[in-house]
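Just so it is clear, none of the values below were taken in a lab; they were calculated from the coordinates. Predicted model only: the values in this text are computed from it and were never measured. Cβ atoms are built from the backbone, for glycine too; each structure is taken alone.
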Structure P
Amino acid sequence: MTNEWKEFKAYTEPVPYTATGKRDTSYLGRMTFETITEYVGMARILTILARGYLFHNADGSLRDGDPYARVEYARNALCAWCSVPDKEKASKPAVDFGFLAKDFPELVNENGEGWYWQHVKNVIRFVRKHPELTSVNAQKSCDKILHSFTREWQKQVRKFQVPIFALNTKGAWTLRFDDILADALESGPLRTEEYPLPDDIAERLKQTDLNDVPFEVVSDVICFCLANQQEDTEWIVLPVGNFDAYYGNTYFSRKWLSRIPNTILDRSPQKCGICRVRLI
């Protein structure tokens, strides 16, 4: 979770649609079905994408120049990634960004099929084709989203484009590209390597009863907090939904996080796929 460049690549490169058994959700990539049905973790995904296109070259190295001059470029990247086919081209604001295929061939094709739209369709196709390799819950989730996904995602893409100074309340309490880009500029370049657990903390953890939470999970949480610690507060926003996607299941949000000993981590209740935490 601390190598953000690796996370960026997971959202922009082809996903290997494979599984070794019903518990293997590799075909989802770095997402969960909650991402698809409820957009859990979508804010972090879009922010990681925006930071990648604002600050980095294709090989991960830092770009020269002022990132503020690339805001429109990064916004177009978000539009391309989110693009939904619209044969009538009648949606207002637009949801089909096939015209950006030349600039972002890795994110959208000329038919307006964006990376995310293609990914969800491929997930559904894989699950329906391989019932022997996917769980009953996965099959039910795909049946649920099969006929409504395109329509619902089009609605969401239109919401992303609501102006930040909208004259009515339709833009209240919604995720917008403007907000994503502002967060991305403030956050800066992506971290391109893992944040290692300090040796002294590792030794202390080995001597601590972790309440049946895997050592690697506790270590990941601590490293994330240390890597994202801000100077003006002890609290860190933990992207719980994205941790679930990182592990390929929902054990983190439903079991592990709440069981991390209070002597290690203070936390607030989860809401909308995030929570506030503080290292003790």
Structure Q
Amino acid sequence: MTGRLLRLAALLLPLLLPAAPPRAAEAVLLPGPGGVTLRGLLVLPEDGRPGIPVVALHGCAGLGGPAAEPRLPPRERDWAARLAARGHPVLFPDSFGSRGVAETCRGGERGLRPETLRREDALAAAAWAAAQPWAAPGAGVFLLGWSHGASTALAAAGAPVPPGLIRAAVALYPGCRRAGQALPEWRPAVPVLMLLGEADEWTPSAPCRDLAARAGAGVTVIAYPGAHHGFDQPGMPLRELRGLAQAPGGVARMGTDPAARQDALRRVPAFLARHGAPAHKE
């Protein structure tokens, strides 16, 4: 029995630990909506072969704010390494720092709403990424977002979407209470995967279930019992955050849930592969 447990631990440990560092993130500039120039970060696969890009949408904490060069937080850096290892170029458009905003977790959004301006950013980033030499020709892109960025992914995946641009979208703990109010007629134009924490106080799972039920076919919902906001973070002890916008009473817990993280790290690549991801690397 001990030997079986050791073999199981050896299989699971690479999933629970942060991924090995990928090629360094490259700073890029790309055209955004309304004539704005969006700054961003790009992580390319080591082998240099074109792949289907993932446009990765940051949460309310942003990518470091406008006073410094953008940087990838641990969660985003971990996902970028894993996706690049599977052949995906990963593009992180910086909606906040590009417009002089540091974060929106505790302050006002200043117009940077998921269903409006950030949706436009996501579609602009998708169009730019799909036209680059490191993108598989004519394959479109995937969307992946966390929290505020997950709400953005849902909005950008909703009809209408330019034909052939978005293949599918993944939303990790989106704010669906607000999305349901802002997008009452939301219908996904592409397959959508929602990954939710059942114990999430900041972006609770119930409104997402309701939103998916109203949308009908095309949305897969996975909810993890006992998991809090940020369950896919690499090695974040559960902690209480205060002064949060959108959270009841301004308070929510956030941190890694090992079982939910393990499942998400398996499920997301499988979902992308099912919808056209290259599989030349593991």
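For which of P, Q does helix-only ellipticity at 222 nm (-39500 (n - 2.57) for each DSSP H run of 4 or more, over all residues; to 500), calculated from the coordinates, equal -9500?
Structure Q accounts for this read-out.
Here percent of Cα pairs over 26 Å apart has been calculated and equals 47, so which of P, Q was it run on?
P
Figure out for me which of the structures P, Q the number 20.8 belongs to, where mean count of other Cβ atoms within 10 Å over residues 124-131 was derived from the coordinates.
Value 20.8 for mean count of other Cβ atoms within 10 Å over residues 124-131 corresponds to Q out of P, Q.
Upon calculation of FRET efficiency 1/(1 + (r/R0)^6) of positions 92 and 140 (r between Cβ atoms, R0 = 25 Å, to 0.05) from the atomic coordinates, which of the structures P, Q produces 0.90?
Q
When FRET efficiency 1/(1 + (r/R0)^6) of positions 108 and 164 (r between Cβ atoms, R0 = 41 Å, to 0.05) is computed for each of P, Q, which one produces 0.70?
It was calculated from structure Q.
In terms of FRET efficiency 1/(1 + (r/R0)^6) of positions 76 and 212 (r between Cβ atoms, R0 = 35 Å, to 0.05), which of structures P, Q is highest?
Q
Ranked by relative contact order in percent (Cα under 8 Å, 6 or more apart), which of P, Q sits at the highest value?
P
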